[in-house]
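These are the structures in question, set out in turn.
Values quoted throughout were computed directly from the atomic coordinates according to the rules given, and no laboratory measurement underlies them. Every value quoted in this text rests on a predicted model; they were computed, and no experiment measured them. Cβ atoms are built from the backbone, for glycine too; each structure is taken alone.
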Structure 1
Amino acid sequence: MTPKTIRNPFESGEAERLRAGERVLISGTIYTARDAAHQRMYEALNRGESLPINIKGQTIYYVGPTPAKPGQIIGSAGPTTSGRMDKYTPDLLGLGLKGMIGKGFRSKAVVESIKKNKAVYFGAIGGTGALLARAITSCEVIAYDDLGPEAIHKLIIKDFPAVVIIDSEGRDWYEMGRQEFAEQQNTK
């Protein structure tokens with residue numbers, strides 16, 4: 001099956017058309033944020049301050065890229081474990097975040113928030129950071145530069161490969177795979 005090409009930031013209703021298990025190639029602008037950046041954004045929101053980025057319709061990639069070598073735009077840029085951001089995710093989804101890219105399972109609260117806000121969670125393959133970096137055509141630190149690799153970066157990407165893990169209706173590709181495997185084992 002040919003991957004579906006999508007643009008970011010999402011246009012209205014686009015996240016809702018994606019289905020769990022669907023392969024995609026993402027192009028456009030996304031932002032990076034890991035644990036420390038999420039903590040700062042959460043604290044800013046609690047103080048009534050605005051976020052350093054406009055997340056409406058946007059996708060956040062859970063990555064802390066390594067420094068670029070001479071002649072490179074970015075170093076290795078593989079996904080980090082998404083569950084570490086679960087505490088902060090429902091608030092960001094409520095503000096209009098439409099997509100997240102990472103690896104691993106999400107909490108029940110995040111899945112419910114994905115459904116409520118008609119968002120989507122993408123998986124990128126861990127251990128392929130050097131390959132994923134090839135899809136990044138521009139990288140610029142936007143906020144929290146004192147955090148080094150965990151600063152918020154603005155990335156321009158072209159044909160970034162991912163899989164829809166949790167779609168806007170809460171279907172979870174990981175769970176679907178587990179069920180399919182269990183069914184196969186029961187028929188043996």
Structure 2
Amino acid sequence: MLNREQLISIRRDLHQIPELGFKEFKTQAYLIKHLESYPTDRIEMETWRTGLFVKVKGTNPARVFAYRADMDGLSIPEETGYPFQSVHEGYMHACGHDLHMTIALGIIDHFVHQPIKEDLLFIFQPAEEGPGGAEPMLTSDVLKKWTPDFITALHIAPEYPVGTIATKPGLLFANTSELVIDLEGKG
């Protein structure tokens with residue numbers, strides 16, 4: 001099983017390779033390489049563009065529970081001074097997606113070694129920050145094949161103490177919508 005130091009190392013590796021939406025080639029390859037170390041009788045993997053679906057098989061599944069982890073970085077120069085800062089000039093993981101992926105890998109590792117009854121589906125979603133990876137991923141053939149009964153995700157909130165989980169009914173974080181207005185008239 002992965003230990004704390006290994007998870008820290010994974011997070012730092014992922015932090016160094018931020019990539020924009022639908023360009024997460026190194027990130028996808030890194031995840032696949034890590035996941036290929038697990039027995040194929042415990043997990044199944046399917047790629048989708050630069051994203052990834054990973055199913056951890058349950059012992060006697062009646063339902064599928066899913067966890068979504070976003071993958072993309074942002075076009076923001078990193079000025080953190082971390083010894084593990086981005087190797088891609090002008091890009092960084094500024095929203096915690098490196099942590100989201102690391103948490104997903106830790107959960108996968110746990111349930112590969114400690115199986116539960118239900119199937120677990122892990123959705124590594126590209127393009128959360130820009131071109132919109134969620135909507136086309138929802139209509140993918142892979143998601144139709146492994147349709148989850150429930151999907152959850154998380155967001156890092158450094159204002160809370162370590163180990164704290166916070167939630168509330170309804171929308172929890174901001175979202176964006178586009179509004180297009182065409183004006184017609186005489187100049």
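Structures 1, 2 were shown, and volume of the Cα convex hull per residue in Å³ at 118 was computed from 1. Calculated for structures 1, 2, mean count of other Cβ atoms within 10 Å over residues 153-160 is largest in 1. For the set 1, 2, ranking by mean count of other Cβ atoms within 10 Å over residues 65-72 places 2 highest.
Comparing distance in nm of label points 7 Å out along Cα→Cβ at positions 33 and 81 across structures 1, 2, the highest figure is found for 2.
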